[in-house]
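Next up: some structures, all given as structure tokens.
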Structure P
């Protein structure tokens, strides 16, 4: 880990929800620019993620939007995953915690959040608070020691990046799956309202477009019937998730930036592709997606998956 990453950890301890920003010199960038979004499921193995990102077609991304990164959590061996991944890729990064953890009478030194990586320095990094519909700190999935104090605050993260001489807003949000489509639309409305009202922008992340509320067993139980009536529902959720209307009204175009009908999530390779949902998305404003560049790439290192989500990517011109 380099000195910049070490200094960033001190910032995390003093304010658990402050963004951690480490900038490096800009790499040579040429148009078209590539943006990648990925839910890393904690990113316990940054080396595996970095190796996949350094192979075609993901290689040479100008911007990477990473949902679910652990920072100092025991379940990931105490790794500061975002910092380690940035070191391996040689990229600037901004990490934004959403849930923070500490032992009694100690500072918050562990967290879980989202990160933006860039081949150029990140400017004007901001955290955008989002309405919280489900408190994940109450779940036991974190594998934290007894007596750990846990706090949470939903939030997206935005920054500005100079791409080819033009400042582009890049924005990452991880929307709630333990809520319904209307709740996700409210989160998206809050997020886009905090962005500049005009100008080139990329927004992406895990939008959790399940088309249902996973807290409601009756809503979930109706899914098989819905699939019979609408076989493409999980892979084409736009009609059932009003967050896409929010994006469109804010000037974002998502159709050309995403591979149609290709799922991005699975808990097992045994699940048929038509039952796997499309949860991860990119959207562009005042930028032009390169036709046919939108792809979904498996999160694999050999035969082993290192996330239940896949990578999504798109190339664009300013």
Structure Q
């Protein structure tokens, strides 16, 4: 078992006390820890101080908004979101996405905010330090070459959050907070085309909540992974029906999700396939993963057009 590096732990119980040290050198936020702590064991991150959010109760609340939407605190667990009756009724694809994250035990620890802010992943990056050293390091961690595309100039580690595609199609917004105040950011604006960049927020900002607009959008979530539990997705797909047309968000193929929209729902699978260009960020064939984009989008479209689903969503 790999040991954790040494670090100090701060666990304030007031939001103001969280914001005070946020953004200082060597300080990193700790939510559920299900991704960060294994990454620290791999020496991908070596923070001097972890700033835990676990003792700030307001960050875990799920409550309705004045316009009929839902405000989900960033520290709400994936299991809590999955089981919430309001989420299941109004935003069922989000509940489905939470249910495909790893195992129930991980869902009870992992948070919605942590899943949205998930670090990008790669076959070469998410390895122990000794393994990375044996190949000369990784561009995102300590090397000078991206082994996914050695002739390229950027990092192609993939954004692999289960919840992001569905949240994007629900047109979710992020509520960000710092000592300077709060602001809203569309989820679609969070991601960069380079896997090294991370989420596009300021160092001293905290994801406070995910804001969902009033229900009404009909969205489906699908995930392809080697095993029925535990694994990160090789492909993540969300599809939304919009009148005669529709849209899709495809993720786990590169640093940013791919969005596609068509006027006729029957054209969506082919359009998604054309827009998707997976690279060798996973041990499974990128050609096969691209093929599965068309398959999974077509399956979602077929389900969206069945009478049973149409009745269920009114």
Structure R
């Protein structure tokens, strides 16, 4: 009898019940997060049907007819549109460039901050480079226009010195440079925080041993710091790949203009202007959004697999 009671008390169900009872308050704290994701992330997935329908708001999603004979009419329209491929090209160029530039800039910023020895100066510098992250792109775009616009500071200085004004913000040759530079200025300091946290966990004994061996600062960075932050950098890179096709909608919608559509119009701004802005073609806009999501998912899986094949830790 006692043996049966011991077996019963050690059963997996009893063990699970005991652990659940001990963590009941933690489980209650998870409930609001579950409700949030169900309401705002899972239930809206029903709207994906718009991508396959000739949607009219009066008829609703269910009442609207399917687009084309097989429901793929919206996808056929966008893939036959030559301008869609121009927009897709711009999105890939801007997204990949911003990813690489911002990725390198954040690591360089973290290395520079980490090498500062005076604690007060280090904290001050970190606060200065982190602060722009908390500015909205509306404010940043206003600063860019006040500096590089027709009536901006640069053009005023040129005209006062007898030179012709420059249309920098409206010139296709300069606009992408402004996009990349403003993105680095705004986000590099904030993105460097994770790398700084990883650097703080590196054992000081490694640097002390390197000092004894006569290593320079650059040698310590190359042989100690960079290898230590490599797993974190790869993990952040994998997570960032999924946002390539977003390419920074908030930034571009506040900074671009018709003069630079040829090089700056991306998928999100294309959807905004031709669907939400005009109130037409909602099905095509949903089809483009679904296309973006599928491609982004595939990119994340591919990069994750490549990282694992190279012996690094992935996210899946």
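Read-outs: derived from the displayed coordinates by stated rules, not from any lab. Only a predicted model underlies this, so the values are computations on that prediction, with no experimental measurement involved. Cβ atoms are built from the backbone, for glycine too; each structure is taken alone.
Table for the structure above
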{"quantity": "Mean count of other Cβ atoms within 10 Å over residues 39-46 - structure with the largest value, from P, Q, R", "calculated": "P"}
{"quantity": "Origin of the value 98, 73, 37, where Cα extents along the principal axes in Å was derived from one of P, Q, R", "calculated": "R"}
{"quantity": "Highest-scoring label, criterion being relative contact order in percent (Cα under 8 Å, 6 or more apart), among P, Q, R", "calculated": "R"}
{"quantity": "Source structure (of P, Q, R) for log10 I(q)/I(0) by the Debye sum over Cα atoms at q = 0.13, 0.23 Å⁻¹, for residues 191-262 alone, computed value -0.56, -1.15", "calculated": "Q"}
